[in-house]
Structure P
Amino acid sequence: MDDKNYNINVNPVALVKFAGHVEFLARISESAALSLYDSYEESLSFLEKTPEICPLYYPSIPIDAELRYKLFGKWYRIVFEILVKDVFIYDIQDCRQDVVKSLI
């Protein structure tokens, strides 16, 4: 297996949106919020090593990019693009919500 590492770049708006989900969950269950955040961190580590094995993502409005996604937690999806040695995370989606709330 190739040991190349990718640089992870997270859209600040997507990160703030995800932080809101974690904060909301923490009000209900601190352990659930920590578990969700740990799952997110594990996904970032995965994307540093092998983002190319993630499936393609097809947004509702076609764009000129080859987007992929990585599921984590029970209901969350990271939408990203690979460009050379960089992974650009464009959105972190709660899959239970409408597509209208997505950044992509």
Structure Q
Amino acid sequence: MFIGYYELDNKEYFNIYYKNKDGYDTWYSDTFSPTCKNINILNFIIYGSTYKDRKEYLRELAIKWQLEFSNLSWSYGELAEIENYFYKNGKKYGLLKEFKENCIC
């Protein structure tokens, strides 16, 4: 899953896209325009070779979500899906208390 944010003809658009053929096709069709600009992507894949690296990467991902993407007009379903992602992974990496304190999940 990844979040795509872009401007097209002076309007802001954003959406959740999924890592399958339809998700990539939708992303490419949404952003394939010479007038499309300011593309920003938040990828929800957790990278790192050790537990500590993955934990730190998830923490930084949550910070980036809060700073750059949480202020957009999400539907309740989309927010629930993102909250579920951070809840599940926050529990896995021991960040659940920190995420709850910072209103991430």
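Derivation of every value follows stated rules applied to the coordinates shown; laboratory data play no part. The structure displayed is predicted, hence computed values, not measured ones. Cβ atoms are built from the backbone, for glycine too; each structure is taken alone.
For the read-out helix-only ellipticity at 222 nm (-39500 (n - 2.57) for each DSSP H run of 4 or more, over all residues; to 500), a value of -12000 was computed from one structure; give its label from P, Q. That value comes from structure P. Looking at relative contact order in percent (Cα under 8 Å, 6 or more apart) over structures P, Q, structure P comes out largest. Of structures P, Q, the largest value of FRET efficiency 1/(1 + (r/R0)^6) of positions 5 and 37 (r between Cβ atoms, R0 = 25 Å, to 0.05) belongs to Q. Between structures P, Q, the calculation of mean count of other Cβ atoms within 10 Å over residues 29-36 yields its largest number for P. Could you figure out which one of P, Q the value 2.3 for distance in nm of label points 7 Å out along Cα→Cβ at positions 21 and 53 was computed from? Of the options listed, only P reproduces it.
Which structure, out of P, Q, was volume of the Cα convex hull per residue in Å³ calculated from, if the result is 109? Here the read-out was taken from Q.
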